[in-house]
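Nothing in this text is a laboratory measurement; each read-out follows from the coordinates by a stated rule. Please read all numbers here as calculations on a predicted model, not as lab measurements. Cβ atoms are built from the backbone, for glycine too; each structure is taken alone.
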Structure I
Amino acid sequence: MRDREPILELLRGHAVVDAQEAAMLERITRFVEREPACGERSTCEGHLTGSAWILDLSTRKVLLLHHAKLDRWLQPGGHADGDLDLQRVARREAEEETGLTGLRSLGDGIFDVDVHWIPERREDPGHWHFDMRFCFLADSRQPLTVSTESHALAWVPLDRVSDYTQEESVLRMVRKSAVL
């Protein structure tokens with residue numbers, strides 16, 4: 001349990017914005033408390049993931065990627081693969097999936113949490129992603145590199161994100177960004 005205590009401390013310190021996020025926070029917390037291998041893909045129920053909500057320096061645009069497997073516009077992120085420092089996971093995944101460097105954390109805490117179902121795909125059974133999201137700032141003038149995990153990357157004005165996606169968890173992060 002000691003190795004999971006830093007995650008639990010972050011979760012306990014996260015301030016939710018609505019009942020839906022509160023329910024997901026409770027669900028992630030219970031999962032981490034009961035599952036010693038919460039950061040491993042081999043855990044049948046699901047596993048921890050870390051995502052990066054990347055705002056430009058003006059905090060008026062967010063970087064979205066068109067996810068290849070899910071065919072949706074989302075924030076960069078990925079599997080913990082045993083690394084229980086989820087902010088580091090989010091940063092690593094963001095750098096790998098966008099080519100950005102020099103990401104600056106906007107605070108040490110969690111920006112958002114989400115629990116979402118990943119459907120069965122080939123040899124991977126359906127499972128849950130217990131996602132912890134962290135906010136970063138980046139210079140939007142940096143060149144972007146599309147990885148094999150996405151079809152496209154786009155800096156999107158916050159007031160136009162709904163043109164790209166209707167995912168409630170993404171729209172919730174847009175609303176949170178408006179008060180930064």
Structure II
Amino acid sequence: MNRRFERSETPLAGLSVLQRAPIGDHRGFLERLFDADELKALTAGKAIAQVNRTLTVKRGSVRGMHFQHPPHTEVKFVTCLRGEVYDVAVDVRRGSPTFLRWHGETLAANDQKTLVIPEGFAHGFQTLAENCELLYFHTASYRADAEGALNARDPKLGIRWPEVITELSSRDESHPMLTGDFAGIVL
């Protein structure tokens with residue numbers, strides 16, 4: 001990485017955090033959110049195919065835990081533009097030594113951090129403030145027929161959300177709990 005990005009690893013192989021380094025003066029700053037050349041090792045050589053922005057109004061809301069099945073798996077770069085969130089990734093890679101383990105990172109508008117979620121991970125977040133905005137860069141476009149999800153309240157995952165869940169969409173609430181037959185996805 002160069003002086004614009006510093007990468008740190010998490011306990012889950014491939015899941016990492018980028019610390020961005022804005023350049024500023026009395027007028028403000030310039031901050032690079034993504035650089036295809038510098039970050040190509042993290043995208044597995046794939047181009048960014050889709051950019052999405054979310055706004056979640058109520059504190060304590062949870063969105064997730066979503067992923068896409070092959071061949072539409074994706075790398076996600078998640079940045080908080082406004083507010084603060086607890087961002088969680090769960091390893092769903094079949095055969096991974098950290099299969100179904102999760103890792104959470106707090107992302108805030110003023111911390112210059114991006115969570116890099118590799119292929120084979122489910123993703124979700126909880127808002128820790130009102131009116132949270134996230135920006136996502138994806139290496140694959142959304143495909144409804146490839147969508148997979150875990151239930152954010154699943155006791156088998158044991159995600160320790162920092163706050164009581166105040167909002168969860170009916171769609172996310174309806175994702176089934178894990179059973180013994182879930183073997184993960186093959187990349």
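Given a value of 16.2, 58 for Rg and Dmax of the Cα atoms in Å, calculated from one of I, II, which structure does it belong to?
On the way: I: 15.4, 43; II: 16.2, 58.
Clearly, the read-out refers to II.
Work out which structure the value 0.96 belongs to, where Rg/Rh (Cα atoms, Kirkwood Rh), for residues 57-136 alone was derived from one of I, II. Mind showing how you got there, number by number?
Details: I: 0.96; II: 0.99.
Matching structure: I.
With helix-only ellipticity at 222 nm (-39500 (n - 2.57) for each DSSP H run of 4 or more, over all residues; to 500) derived from the coordinates and found to be -8000, which of I, II does the value describe? Matching structure: I.
Who wins on distance in nm of label points 7 Å out along Cα→Cβ at positions 49 and 153 among I, II, i.e. which is largest? Could the numbers behind the result be given before it?
Details: I: 1.9; II: 3.3.
Looking at the calculated values, the largest one is II.
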